[in-house]
Structure 1
């Protein structure tokens, strides 16, 4: 429990923010999880049948997830860079699952800093 009146007020405010942000964060996580499951289902269907899988459901789920992440970042529930990172990872996984033969680009490490004598 807080010992000062200002600390009590800060606690009440943080609880209000938490309750306001929770549904937005939960929806973003749920849509990302659903998109990942749709990607797995589509890639499993492609490997089982050997034919071209139906990727439309995965694409729709990815659009929902990207929108939810953008909304969370816009409302300040999630940092903008965090949302961008999650979108990038989701789309990278989708493209790798859809085109497994294509080589994935490796990240090039940054150059060593210049040394002064």
Structure 2
């Protein structure tokens, strides 16, 4: 089911300013810079920032969101919904993976994350 923490993410107001902070001031290795999204490597653990907008996963809360790796995400969401877990919206698909938010009993935001399929499609 859930295998490990995929990454921790913060919502930021200005992506480029935040990339500069984490990359140039803190010295984190930038792994990905996509539209509204950036990921950094911290000793093999991923740390992500996403710019708050109407087009990205968003939260009304300040602070971080822990995303658990879930593969396949669709099956895990279905199982958790059947157990009464309340999700915030539907699975969103980006170049950097699939994600969906849900809440714990105290309304803390948590997320599920499936890595993008890196395999090249070959016709047989």
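If helix-only ellipticity at 222 nm (-39500 (n - 2.57) for each DSSP H run of 4 or more, over all residues; to 500) is computed to be -26000, which of 1, 2 is the source? Before the final figure, lay out the partial values.
Values: 1: -26000; 2: -3000.
Answer for the origin of the read-out: 1.
Rank structures 1, 2 by mean count of other Cβ atoms within 10 Å over residues 5-12 and report only the one at the top, that is, the highest.
Answer by largest value of mean count of other Cβ atoms within 10 Å over residues 5-12: 2.
A value of 2, 10, 20, 23, 19, 13, 7, 3, 1, 0 was computed for P(r) over Cα pairs in 5 Å bins from 0, in percent; which of 1, 2 is the source structure? Display every interim value, and only then the final one.
On the way: 1: 2, 10, 14, 14, 12, 11, 10, 8, 6, 6, 4, 2, 1, 0; 2: 2, 10, 20, 23, 19, 13, 7, 3, 1, 0.
Working through the options, I get structure 2.
A value of 1.6 was derived for distance in nm of label points 7 Å out along Cα→Cβ at positions 29 and 85; which structure in 1, 2 was it taken from?
Going through each structure in turn, the value belongs to 1.
Every number in this text was worked out from the coordinates using simple rules, so none of it is lab data. Everything numeric here is computed off the predicted structure, so don't read it as measured data. Cβ atoms are built from the backbone, for glycine too; each structure is taken alone.
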